Structure P
Amino acid sequence: MKNCANQIGDEGASGLGSALANCINLSNLTLDLGFNQIGAMGASGLGSALANCINLSNLTLNIRANQIGDEGASGLGSALANCINLSNLTLNLGQKQFICFGL
């Protein structure tokens with residue numbers, strides 16, 4: 001699904017994630033949300049919703065050129081860690097201003 005440069009914000013990203021979470025048989029997903037206006041709350045909400053996709057095994061997620069920052073990246077990562085069947089992840093954050101904590 002390609003939705004880049006559409007001015008999608010936190011609410012839109014979380015809503016999209018919630019809708020995708022209802023797709024219980026979803027196993028492969030490519031989602032391009034680059035060049036939007038997604039912040040920390042949207043990234044965390046998207047990740048939390050995707051964690052409910054229990055059959056998701058392959059995920060390509062592009063959210064570069066948004067405003068997710070450290071908090072959003074951390075929330076997204078923590079949520080995706082709950083994707084128990086995820087075996088392949090391609091994640092493009094494209095951020096230059098992350099502060100690394102002890103991982």
Structure Q
Amino acid sequence: MARWVILIDRGVGESYDLDEVTHFEGTREEARARLYELACTHRPSIALRQKRRQVYRIGDGDAYYARIEGMMSTVRVVYRLGELAWSTHPESWPWAWK
């Protein structure tokens with residue numbers, strides 16, 4: 001099993017944020033399913049009162065663009081899937097996973 005991270009890219013005005021939403025272990029299919037679920041349900045802002053959400057797949061399913069219309073504003077975010085490729089921490093090495 002691989003280790004995965006789901007990232008959220010969001011830009012508001014002149015600022016840009018890249019945050020980690022979650023880390024987990026699983027197969028690529030499980031990771032893609034979890035990414036899709038988060039793109040459809042995750043609230044990128046506590047204050048956002050969602051009225052409408054549109055989710056678009058980017059490429060082969062390792063990223064989704066979400067346009068979320070709220071009561072006061074519209075938020076645009078990209079959810080991305082990343083697989084751990086290397087780490088200096090022994091507990092992150094695939095052969096150390098039990």
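Every number in this text was worked out from the coordinates using simple rules, so none of it is lab data. Keep in mind the model is a prediction, meaning the values are calculated, not measured. Cβ atoms are built from the backbone, for glycine too; each structure is taken alone.
Which structure, out of P, Q, was helix-only ellipticity at 222 nm (-39500 (n - 2.57) for each DSSP H run of 4 or more, over all residues; to 500) calculated from, if the result is -4500? Here the read-out was taken from Q.
Using mean count of other Cβ atoms within 10 Å over residues 55-62, single out the structure from P, Q with the greatest value. List each step's numbers first, then the result.
Values: P: 18.4; Q: 12.0.
Largest calculated value belongs to P.
Match the computed value 29, 16, 12 of Cα extents along the principal axes in Å, for residues 47-86 alone to one of the structures P, Q, and report its label. Computed on structure P. Taking Rg/Rh (Cα atoms, Kirkwood Rh) as the quantity of interest, name the structure among P, Q where it is greatest. When Rg/Rh (Cα atoms, Kirkwood Rh) is calculated for P, Q, structure Q comes out on top. When distance in nm of label points 7 Å out along Cα→Cβ at positions 7 and 79 is worked out for each of P, Q, structure P gives the greatest result. A value of 2.6 was computed for distance in nm of label points 7 Å out along Cα→Cβ at positions 15 and 39; which of P, Q is the source structure? The structure behind it is Q.
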